[in-house]
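What follows draws every value from the coordinates through simple rules; no lab data is involved. Since the model is a prediction, treat every value here as computed from it, not as a measurement. Cβ atoms are built from the backbone, for glycine too; each structure is taken alone.
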Structure I
Amino acid sequence: MTSNPELLGKYPSGVKGNRANAGTFDSTFIYFSDTLNLPFFDEFSKDHFQVYNADFADPGVTSDKKYRILENSTLLPIPNDQLFTGQITFRRTYDIGTSTFIDNNFLPIQYKVGDLTSYPVNYATTDLYPPYYIYDTIGVSDESDTVWIIDPEFYQDSATQFFTNLNDPNAFWLDRHAYHNYRYAFEPRSIGVVTFDGLNENGYPYNIGTTLTNYADYLTSKPLDLSALNAADSVYFSFLYQTEGFGDIPEAGDSLVLEFYAKDLDVWTRIWSASGEGTTDFKVGHVRLEDPEYFKKGFQFRFKNYGALSGSLDHFHLDYVHLRALSGFQDTLFKDFAFVYPAGSLLKTYTAVPWDHFKNSPTGKMTENATITVHNGSNLPENNQNGKIEVLYNSVIEGSYIMNATTLSGGNINYDPQTTYTSEHDCSAGYIFDITKPGTSQNFNLIATASAQFPNLAQNDSTFGIQHFGNYYSYDDGSAEAAYGPAGVQARLAVKYDSYEEDSLIGMKIHFVPSVNDVSDKLFLLTVWAAGSNGMPSTVLYEDDVFFPRSPIYGNYRNNFIDYYFLDTLKVKVGTSFFVGWRQFDEDRLNVGLDRNLDNHTATYYSIDGGSNWIQSSISGSVMIRPMFSTELDAELGVDEKSKYIDAILYPNPTTDEITIEMSEGKFEGVDIYSIQGVKIISSDSKVVSLSQYPEGVYFFRIKGSQKVYKIIKQ
C-alpha cells in the first residue's frame, strides 16, 4: 500500500541535525551506513529512503568536540576569555619635544587555529597579536592610552561533531535527491517511481535562471556485501526506466547514468547510460556483474541524470531496481500484478471540497466513474478477480464498493499479458461520506484492492488514497508535473469552479513552480470573476488594489500551496459559478503548477487582450489554483466580514503638511500611507497625519478595511 502525500502538502523527509553555531559543523551528525545483503529489490511502492533523524541522547551516539584555537606546543585549548587579532599591533611612543614617534611592534604568539566549518578540522600555525594598541607620550605623567580593536577576529570557539551508526535494513538508499513519487511516470508497472530532473530534494532548481546542463540528481544505494559471490554466480542488475512521462522531454544530449563503486579502488565507474527522447513504454536495463573488484563488502551502485539545472526539466523515471544472484541474460521479466496509481477521488469532478458545503448538499456528489489503473506484469493471461474500494475513518471501515472483475480487465475474462488497464467504477450509490462527522475539515482513507492468481508482490495488490474535505475546492491531485500560465503584459488567467452552494471566498491557494527563471519578483493581482452567460469570465467581483500587488511565492518543498488571502481579510460573495485567477503586470509566464494526471483544461481560460476575449486552454491538465471559502474555520483564521468600500473625505488636497481624515461611511480603524513607488511609509491610528518629513510628490492613502485608495498631493 502507498498514498499520495502531495494531496495534503506534506513532505515526508528525514531531519538532519541542526547546527547550534552558525557557519560550523556544531551539533551535526555523521552517519556510518549499515551494509545490506542480496537480493536488493525496490519497486518504489513504499519509501525505502534512509531517514536522518538521530538525537544526541540516542543510544550509541558518540561525539568529538573541537576547539578553534590551541596552544602551539601542548595542543590544549586556550581559555575562552582570550582575544587576538591577525594584524600587527604595536606600542607607539610619542616625543612632544621633537614631534616624532617610534612604533615597537608586539611580538606575535603562535597558535594552532582551526577551521570549524568542516570536520575533520584542519589546523594551521598562525601568528596572533594582542587586540589593542598602546600610546605613550614622553614627558606626560598620565598613564598610557590603550585603544582596543573592535570585534577582534580571533577568539575561542568550539564545535561538537556527533556520530551514529545506521541500522535500518528496510532503508535501501542513502540520499533522496531524486524524487520518490506516484504521479510523474506514464503508466508505470506499479505504484511509485523515482524521478530525476533539475530540482533538488526540496523541489527547488539546482541553478535557476541558467542554461547550463550538468549532473543533477543522485540516487545512491547503501553498501552491499558481495564478498561471498563471484562472476560465476551469475549476478545481474536489472531495472526499468522511462523518459518524459508526464514531465518534460529530455533532449538527446541528456542522459540517465548507472555507476558501480569498487570500494578497494575508491572509484565509481560508468556501466550504462540512456539518452533522452520522448515518452515510450518502460524499457529494461540489464547488466551482468563480472569485474572481481565488485565482489567485495562495500559494493555500491548509483543512478544520476545529466540535464538542465534550472527546474523540473528533462525527466527520467526509474522503477523495479533489482540486484540478485543466480540470474541470467534472459531474466528481464518483472512478473507482478499491480495498481499503477493511488486511489483517486470518490467525488464528482473535484479532488477536495469544503466540508460544510458537502454536509449541506451531499446528494448526487459521489462519482459514477472512479478511475482505477492496474497492470498485469505476467507474460501469461491471468485470471481476473473482483476488486474492492473501502472507505475508512479513523482506521474503521465505514463503507465499500465492489469493482467488477470484467470491468477491471477491460471487458476480458482475463488480464492479457504485459497489459495496463484503466477502468471506471460507479461509486454513486451504496455509500456516502458521513456528514455527521464533526469539525471544520475531515479526511477519509481510501483503500482499493485487486489481485490476479499468480505469485507476485502482494504489496502492489492494493493502493491507498485520501479523500480530503477542508475549506477549498480543487481539481488537482496535489502533484505538479508541469508549469503553466499565459505570457503577455496584463495577461489574465481564470479557472472556473461550480460550487455546491453560494458562499463567500476569502482567498486562493496557489502552487507556483520554480522553473527556468525566477519570477518571484513579478507582480499580479488576485482576481475573481462572475461566470457570464457564455460560460466565460465576465464581471470582476474582486481584484487586488493596483498598489498592493502579489508576487509568486515558492514553498519550502515540492507541491507546496501558498495561501493568498484577500486584502483586509475581505470576504467576496460568489454564486455557484465563478472564476478565480489573476491579472499579471509583466509579460513573463508566472508558472503555476499544472497537474497532468487529471485533465480539467476545459475549466481554464486566459486572455492576452485585457480581458476582451477569453480563450479556453488546449493544454491537458488541472491548474493548481484552489478557491478558499468562508467556513466555520474563519473563527480560527480570524477572518472578519468587512465592507469592500469604506468612504472617507481626506483634506486639504493638495496639502503642505497635514491631512485630515473624515469618515462618511464605516468605522475608522487606521490608515496606511504609501509612496508613489508602492512602499509603505506610515501606518497610523490617527485621523490627522503629517507628511512634514516627506518630500513633495504624490502619496496614496488607504483606510484599513477598505479597498479604496486616495491620492494625495503634497506641495
Structure II
Amino acid sequence: MTEHAPRVAALVGPYTSGKTTLLESLLYVTGAIPRKGTIRDGTTVGDSAPEARARQMSSEVNIATTGFLGDKWTFLDCPGSIEFAQECHNALMVADIAVIVCEPVVERAMALAPLFKFLDEHRIPHLLFINKMDSAAQRVREVLAALQHVSDRPLVLRQVPLRNGGEIITGYVDLVSERAYAYRAGQASDLVAIPEGEKAREQQSRQELLETLADFDDSLLEQLLEDVVPDKGEIYKHLTRSIRDDKLVPVFLGAAERDHGVRRLLKALRHEAPEPQATAERYGIAPEGEAVARVFKTYHMPHSGKLSVARVWRGGFADGEMAQGERISGIFTLLGHAATKQAKAGLGEVVAFGRMEKARTGQLLTPSGKEPEGAAPWPQPLKPLFAMAVQAENRQDEVKLTAAIQKLAEEDPSLSFEQHGETHELLLWGQGEMHLLIAIERLKEKNKLQVKAHRPQIPYKETIRRGTTQHARHKKQSGGHGQFGDVKVEIKPLPRGAGFEFIDKIVGGAVPRQFIPSVEQGVRDYLQRGPLGFEVVDVSVTLFDGQYHSVDSSDMAFRTAARLAMSEGMPKCDPVLLEPILEVKLSAPSEFTSNVQRLITGRRGQILGFSAKEGWKGWDETTAYIPQSEIRDMIIELRSLTYGVGTFAWRFDHLQELIGREADHVVQARQSALHA
C-alpha cells in the first residue's frame, strides 16, 4: 500500500540540459530499468520516436511510470526545443510539480525565461535541478544569480557543493538536515562529516534559505528575529507549503549521467511535491463528484489505433466503462512507447485510454460526459509562426493527406493547417522549420505518404494607378445562332482597401437588362488574374454603353466581351504590384531590443514603436509593419539573436505598393510559373 496517491513530475528545461539523461537515471535508481541507455546509442526510454533518435533530441513528451519508497511516480520528459513548447505546456498542466533541468552556464539562463513565465502564470510548483555539475566551469552562485534574473519567484539553494580543494565537486551539504554526502558513481552517496572549511559557507546559505522562507511566514520570521533555530521538521513543513503555493523555487545540484544528486532529488519530490488532490483543486476540480480525467496527449499508433493519455483527477475509471459517450477500450501504463495493460486507473495515475475517437487533447473526461463546474480552462495552443505548403506527390493521395494532417494536429495542437483561399495551397503551420520537418517525416513514416513541401506563395495583389475607357466586341458566326456582345466600359482606380465595384450606367436599353449581370461576371473573371498575373483589387468598372443583337446576343457573349474589354484596357491603366503588410509584435528581453530593431529594418520593416512587455519583467515588445514575404523564416533569425527566446505575433494590416527590383523579381517568377 502506497503512502501517497500517484504523483506526476514534469522534467522541463532547454535543449541539451540533460532531461532525457535524468529520466534514465531516475528510472534506473528506482529499479524501473536494469541498466541505463544512452542518447548517442538510441537506447533510452525517452526519445523513443524514430525522428527523435535520428536527431538525438526530444520531439514529443515521453512518459514513464515507476515507484520510489512505496510511492508511484510518473515522469513526463518534455522536449527542450522552443519549437516543441506545446508538448511541454500540455504536460505541465497535469503535473503536480515541475523539475526544471538546466546547465551550470550563466549564458544559458536566459533560455529559461518563457518557461518560468508559464509556470508562474499557471501557479505550477517547480524546483531547479542544476545538472552536469561534474563539469561545471562557473560557480554555483554566479549561475544562481543569472537564473534569478529570469525568475519572478525567489530561488533558494537547498544544497551547497563540496569540492576536493579545487574545482571538482565531490558531494554536497543538505541545508535543511545539515548533513554532508560524498558522491559515488552509480550508487547512493556516503554520509560524511561537513569539512571545517565548508561550515561557514553552509551556515550562510542556510540562513539565506530560512530568511526567504520567513518572507512567507510571520511565526518563522519571529523565531529568526529572536535568534531561535527552527526545528528541521518545521523547516520541511515551511518548504512544502511554500513550494505548493508556488512562492519559492528550491535549487538542487547533481550530474544525472553519473546518478549524482538523483536520489536526493527523488527524496525531495517525495516529501515536498503536492498531492494530486491539491493539484486538482488548484485547477478548480473539487474532491467530491464523479470521476474526472484530463487528456493531455494524443497518439495515433499505426497498429493499436488512437491512445488518449490522461491524468485522473478524481475517482477512477475501469476498462469497458463509458466516458464522454464512448466506451474505454483498454487502459495502459506507459514506459516510453511500451504499454502495459491494466484493468483500471485511480486518482493521480497517468494512463492511456484506448480507442476513444472523440476525445481531444485538453478535454476533461467524465462518465456522464458533463464537464465539472468551475474547472479551469485549458490554455490556448501556441500561435503559428512558420508555414510550409505541402502536397501529395500522387494526386490520388490528396484526401488521405488531409486526413493524416488532421491526425497530426490532434497529436500536436500547435500544428494547424488551412487550404489557402487565394493561393489554393494546403498550408501546414507550426512553431519553426524543425517542427514542420519532423511533422512531415511523421506523415511519410506513419501514413506511407509521399509528400512534397515548399515555401508558401505570398498572396500578392495588383491594382491600377490611372483609368481608361475601353470598347470591346465579341462576334462569332459559325452556322445557326452566332455570338454577339458589345460593351464600353470605364476602368478607374479606387482608394486602397476599397475592393471592387461595378456600376451600371446603361440607358435606353443599349445592353438589355438580362445581360448586365453577365458583363459584371466577365469583369470579375478577368480580375482573378490581371496584367501582372495576380488578383486585381481596388478597381471600379462602369458599363456605360454597348450594343446587342436580337438573335445572336447571349449571356456568354456579353461575358466574353467584358473579359476582352478588361484584358485590352487594364494594361493601359499603369498596373502596379501590391504586397501584403503585416502588423508584427516582436517580444524579447530588453538587452536584445536593438538586435530586434536591426532585424526589422533588415527585412524592409517599419518600426512603429516599442515599450515594456506587460507582465514580463525585463522584456520589450516592438511593433512594426513588415512585408509578409519577409516573415517566412524570421522566427529562425529572431531566435538566433535572442538565445532562443524571442517570438512574435502577427496579423494582416494592409496592402502596399511594391516597385523596383523586388517587384520585377516577383512578377517574373509569377509569369514563369504561369507559363511553365
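Each of the structures I, II was assessed by FRET efficiency 1/(1 + (r/R0)^6) of positions 423 and 519 (r between Cβ atoms, R0 = 41 Å, to 0.05); the largest value belongs to II. Looking at distance in nm of label points 7 Å out along Cα→Cβ at positions 87 and 247 over structures I, II, structure I comes out largest. As an exercise: distance in nm of label points 7 Å out along Cα→Cβ at positions 511 and 615, calculated from one structure in I, II, equals 5.5. Which structure is it? Value 5.5 for distance in nm of label points 7 Å out along Cα→Cβ at positions 511 and 615 corresponds to II out of I, II. Each of I, II could give helix-only ellipticity at 222 nm (-39500 (n - 2.57) for each DSSP H run of 4 or more, over all residues; to 500), but the derived value -500 comes from I.
When FRET efficiency 1/(1 + (r/R0)^6) of positions 79 and 319 (r between Cβ atoms, R0 = 25 Å, to 0.05) is computed for each of I, II, the one that comes out at 0.25 is II.
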